[in-house]
1. Can you spot which of P, Q, R the value 2.6 was calculated from, given it is distance in nm of label points 7 Å out along Cα→Cβ at positions 27 and 99?
2. Compute Kirkwood radius over Cα pairs in Å, for residues 243-306 alone for each of P, Q, R and report the one that scores greatest.
3. If Cα extents along the principal axes in Å computes to 111, 51, 36, which of P, Q, R did it come from?
4. Compare FRET efficiency 1/(1 + (r/R0)^6) of positions 235 and 339 (r between Cβ atoms, R0 = 41 Å, to 0.05) across structures P, Q, R and report the one with the greatest value.
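No value in this document is a laboratory result; all are computed from the given coordinates. For clarity, every value in this text was computed on a predicted model and none was experimentally measured. Cβ atoms are built from the backbone, for glycine too; each structure is taken alone.
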Structure P
C-alpha cells in the first residue's frame with residue numbers, strides 16, 4: 001500500500017527541524033492529546049462499567065430479584081404464598097421479612113434506621129450478607145440479637161455485646177398518653193456490605209420480635225424472591241402475577257431501583273460524549289499540524305513533484321504522517337488507560353493520602369471503593385474511533401498538499 005520512499009519521507013517530515021530524532025512540537029501536542037483522550041475515555045468507561053456492575057451485585061446481594069408486597073400493608077398468609085412461589089421453576093430462594101423504619105438509641109446518641117427483620121437461616125442463605133459480617137456472628141441472633149452496619153456502629157460507638165434500644169412508630173396507650181414502642185436488643189454482629197447507604201442505616205433483627213414490635217401479629221411486610229442464574233426475571237414476574245392473589249403486588253429490582261439505573265445510563269452517555277470531544281480536539285490538532293507541515297515543506301514537495309513524485313504519493317505521505325501520530329498516540333493512550341483501570345483503587349487511595357482530600361465520597365457514590373471493570377468491546381470501539389478520526393483528520397491537509405503547483409512554489413526561489 002505504501003512504498004518504501006513514501007514511508008521514509010513521511011517519517012522524515014515528522015521529525016523536528018533540528019533533526020534530533022524527536023517529532024515536531026505541534027505533532028507532539030497532537031500525540032499527547034490523543035493519548036490522554038483515549039486513556040481518559042477508557043478509564044472513565046471502565047469505572048462506569050465497574051460502578052454499575054458492583055452496584056447491581058450489591059443491590060441483588062442484599063435484596064431479592066423480586067419482592068412481593070401486599071396492597072393492604074401486610075401479607076398474612078405468607079407461608080402458603082411462599083410455598084406457591086417455591087413451586088415456580090427458576091426460583092432459588094424465598095424469604096419472608098419485615099421492612100420498617102425506626103430509631104436506634106445508645107448512650108452515645110441516636111440515629112434513624114431501616115429495620116429489616118429476617119430469620120438467621122435466611123441471612124446465611126445470602127452469600128453477600130453472610131460474608132459481610134466482619135465482627136461477631138449469628139450464633140446469638142436468637143430473639144433479641146441485632147446486626148448493625150459498620151458505619152452506624154462507628155457513629156454510635158457500638159461493639160459486639162452492647163445493648164441498644166430500637167424505637168418504632170407504633171404507639172401503646174398508657175395513663176400518661178400514647179408512647180412509642182421500645183425494645184432492647186443486643187449487638188451480635190457488625191457487617192460491611194460495601195455500600196454506604198446500607199452500612200449507615202440498615203439493621204437486621206429476627207422476625208418474631210419484629211412482629212411484636214411493629215404489631216404485625218403473624219404477618220410480614222415483604223417476601224423476597226431470589227432467582228437462579230441466567231433466569232429471565234420478567235418471565236418469572238409474569239408467572240407470579242398470574243399465580244398469586246390479586247391483592248399482592250410483584251415488584252422486580254429494576255423497578256424499585258429505576259432512578260439509580262436511569263442515572264447510570266445518562267451519566268455513561270454524557271461522559272462518553274464529553275470525553276469523545278477530547279479525542280476530536282486532538283484530531284483537529286492533527287489537521288492544524290499537517291497544514292503547518294504542508295506550508296513548511298512546500299518547497300520540498302515542489303522539488304519532489306518536479307522529479308516525478310505523483311500526486312497520490314504526496315497524499316499518501318501526509319496521510320501516513322498524520323496516521324502515525326494518531327495510531328501511536330491511540331496505542332499509548334489505550335495502554336495507559338488499561339493500566340490505570342487495573343489499579344484505579346490503589347491510585348485513588350494514593351492520591352487521597354497525598355492530597356489529603358476525599359476523591360470518592362461513599363456518602364455520594366453509595367460504594368465504599370472505586371470499582372473498575374474493563375469491557376473489551378468498549379476498548380476496541382474507543383481505539384477504533386480514535387484511529388478513524390485520526391485518519392480522517394489527515395485527508396484535507398493531504399489533499400491540500402497534492403494541489404501544490406511546483407511552478408508557483410519555486411517561482412521566487
Structure Q
C-alpha cells in the first residue's frame with residue numbers, strides 16, 4: 001500500500017470484521033519525530049507502537065508486512081516476533097536464508113511469503129525444507145494487476161501466462177506435495193486486481209483459499225492516510241493509472257501525477273535520510289521513494305504519489321471497512337448463488353435425461369427377466385439362458401451406474417457450495 005497507509009487503525013478495523021489486519025512495516029518510523037536522526041531505531045519504535053495499538057483495538061488477527069529488501073529487515077522481524085503478532089508477510093525478496101524460524105515457531109508467529117509464480121514458491125518451500133526442515137504456513141500469490149511494487153517484469157504485465165488466474169492453480173499444484181509431506185494445510189491467498197465479491201468467488205474457484213486486497217481498503221475511513229490521499233484514489237481515472245520504474249529497480253503501479261512527471265523532466269533537489277532499501281537507486285531515479293510515499297500519506301501529493309491497483313478508477317467513494325466488507329460478502333453470496341443456480345439447472349437437465357434412460361433400461365430389464373423365466377419354463381436352453389442372464393447383469397449394472405451418477409452430482413454441488421460459503 002505504501003508508507004504508513006495500513007497501520008493500527010486500518011489493521012484493527014479489518015481484524016474486527018474477521019479479516020487479517022496487516023500493518024505495513026516499510027518506512028513505519030516516519031510517523032515518529034526522530035526518524036531523521038535514527039531511522040532504524042524509529043522504525044522499531046514505530047512498529048512496536050502500532051502493533052500494540054492494533055492489539056488494544058482488536059482481538060482479531062494482526063499481521064505485519066515486512067519487505068525482505070529492507071536494510072533493517074532482521075530488526076523489524078525480531079520486533080514482530082517479540083510483540084507476538086499472528087503472522088508476518090514477507091515480500092520484495094525471497095525469505096529463505098537467515099530466518100529465525102525456531103523463534104517464530106516458539107512465538108506462534110505464522111510465516112507467509114509473497115510470491116508471483118510457482119517457480120518462486122517451489123524455491124522457497126524446497127529451501128525451507130532443506131534448511132529448516134519446515135515450510136511456511138501460507139503463501140500470498142500477487143498478480144500483475146496489484147498496486148505498488150510488482151514481482152512481474154514490465155514486459156510481462158499484460159501476458160496471460162503471468163495473470164493471477166493462470167498462476168494461482170500453478171502455485172496450488174506446487175504446494176500439494178508439501179501439504180501431503182508436512183501434514184498440514186497451506187492456504188493460498190490471492191491478490192492483485194481483486195475488486196468485487198464476485199472477483200473473490202472466481203479466484204477461490206480456481207484454488208485460492210482467501211484474498212488480499214489493498215486499494216479498496218486504502219479508500220476507507222479507517223485507512224491511516226490523510227483524507228487527500230484517499231480522495232486521490234476516488235478521483236483518479238483509468239488513464240491516470242500507469243507503470244513506473246521504482247528507484248528500487250522494480251516496476252510499480254501508481255497514479256501518475258505532476259510529481260512523478262517532474263522526476264523525469266528535471267533534476268530535483270532531495271536527500272535520503274538513510275539507505276533503507278538494499279539496491280535503491282534514488283539518485284538515478286531523481287527521488288527518494290520512501291520520502292515520496294510518506295509525503296503522499298500526509299496528503300502532500302505535490303511531493304509524493306499514490307500506489308494503486310489496476311482497478312483504482314472504479315473506487316467511487318470513501319467508505320468504512322465494515323460497509324466495504326459487508327458489500328464484498330453480499331457480492332460473493334450473489335456470485336455463489338448465480339453459479340449454483342446454473343449448476344442446478346444443468347443437474348436438472350442431466351437428471352431428466354438419466355430418468356428417461358433409467359425408464360428405458362428398467363423396461364429392458366423386465367423384458368430380459370421375462371425372457372429368462374420363459375426360457376427356464378420351456379426347458380434347458382443353455383445358450384438362451386446364458387445370453388439373457390448376461391444381458392440382465394449388464395442392464396442392472398447400468399441402472400446402478402445411473403443412480404450413482406445422479407447422487408454423486410448432487411452431492412458434489414452441495415459440498416462445493418457449503419465449502420465456498422464456509423471459506424468466506
Structure R
C-alpha cells in the first residue's frame with residue numbers, strides 16, 4: 001500500500017488532536033475509578049477532538065480515516081482508560097454498520113448525526129429473559145403512536161450517549177431495532193453495573209416507560225452476526241483493541257513504577273530496583289507478553305478491515321473469507337486475553353507489598369482485563385478453533401444470551 005504525504009499529514013494532525021486528550025484521560029484514570037466517576041468531561045473532550053467521528057467521511061463532518069488508520073487510536077484510548085474505549089464500543093461498531101448499510105438515506109441521516117457530534121449507546125441485553133427472547137415491547141396504539149416499554153441491562157455507554165440503540169419486539173414477537181434519544185421522556189438510566197472491573201463503562205440498567213418512538217427510527221432486528229460490520233468479529237475486535245490497550249498501560253505503569261522505586265530487599269540483586277537483573281527480567285517478560293498481544297491484534301486489523309471495505313463497496317464476502325476472519329479473531333482473542341492477564345499479574349513481582357497500594361490501583365489492570373475477557377468466554381471460542389482445524393467446521397458467528405426456566 002502506498003501512503004501519500006497528504007495521508008501522513010492528516011494522520012499526524014489527528015494524533016496531535018488526540019494525544020493531549022489521551023494523556024489527560026490517562027492521568028485521571030485511577031482516581032476516577034476510586035471515586036466511581038462517570039466521566040462526561042472526557043467523552044466531551046474526545047468528541048471535540050474528533051475521536052467519535054474518526055471513520056465518518058469528511059463530507060459529513062468526520063475525519064475520514066480508514067479502518068486500519070483508526071485501530072491505533074482505539075488501542076490508544078484503551079491504554080488511557082479502558083472504560084472509555086469500551087463505553088464507545090457500540091458507537092464505533094454502529095458507524096461501521098452505517099457505512100455498509102444499503103439504504104443511502106439511512107447512511108446520510110446517521111453520518112450527518114454522528115458527524116455533527118452525536119454519540120450512540122446501546123440497550124440490548126436483558127436479565128432473566130429466555131435465550132433469544134426480549135421482553136422490551138414496542139406497542140402500536142390506536143392513535144398511531146408507538147410506545148416502548150421494557151428494561152435492559154449492560155447498556156454500555158448509554159449514559160454518555162445522545163442516542164440509544166434498542167433491541168425490542170413488536171406485539172407479535174417480531175424482532176425490531178430502533179433508536180431513541182437518550183433524553184426522551186420515559187428513558188431512565190442508572191449506573192448500577194456491579195462488576196469488579198470496567199466499572200465506568202456506564203453499563204447499567206436502562207428503563208423505557210411508555211417512551212414515544214418515531215416510526216422513522218424503527219427497523220429490522222439488530223443484527224447478531226449476519227452482517228460483517230455488526231457481527232461478532234467486529235464486536236470482538238473492539239474488546240481486543242481495548243485489551244491490547246490495557247496491556248500497553250501495564251507496560252507503561254510497571255516501567256514507571258520500577259524507574260522511580262528506591263525501596264528494595266536485602267537479598268535483591270542491586271540497591272535500586274531499576275538495576276536489579278531479576279526485576280528487569282520481570283519487566284522484560286511483561287513487555288514481551290504485551291508485544292504478543294499487540295502482534296495478535298495487528299494481525300486481525302487488515303483481515304477485518306479488508307472485508308469491511310469489500311462489504312461497504314457492495315462486494316460479496318465468501319464463506320471461506322468469513323471463516324478465515326473468524327478463526328483469526330477468535331485465535332487473537334486467546335492470545336491477547338491470556339497474555340494481558342498474565343502481564344497484569346506478573347507486574348506485581350517487581351514491587352513487594354507496596355505495589356498493592358490502593359493509591360496506585362495497579363490491580364485495576366487485571367480487574368479490567370478479566371472483565372473484558374469474560375464478556376465472550378474463551379473456552380467456547382477455543383472450541384470453535386479446534387473444531388475448525390480438526391473437522392473443518394466453520395466457526396460460529398451468532399449467539400444469544402439468556403436464562404433457562
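1. The structure behind it is Q.
2. Answer by largest value of Kirkwood radius over Cα pairs in Å, for residues 243-306 alone: P.
3. Attributed to the structure labelled P.
4. Ranking P, Q, R on FRET efficiency 1/(1 + (r/R0)^6) of positions 235 and 339 (r between Cβ atoms, R0 = 41 Å, to 0.05), first place is R.
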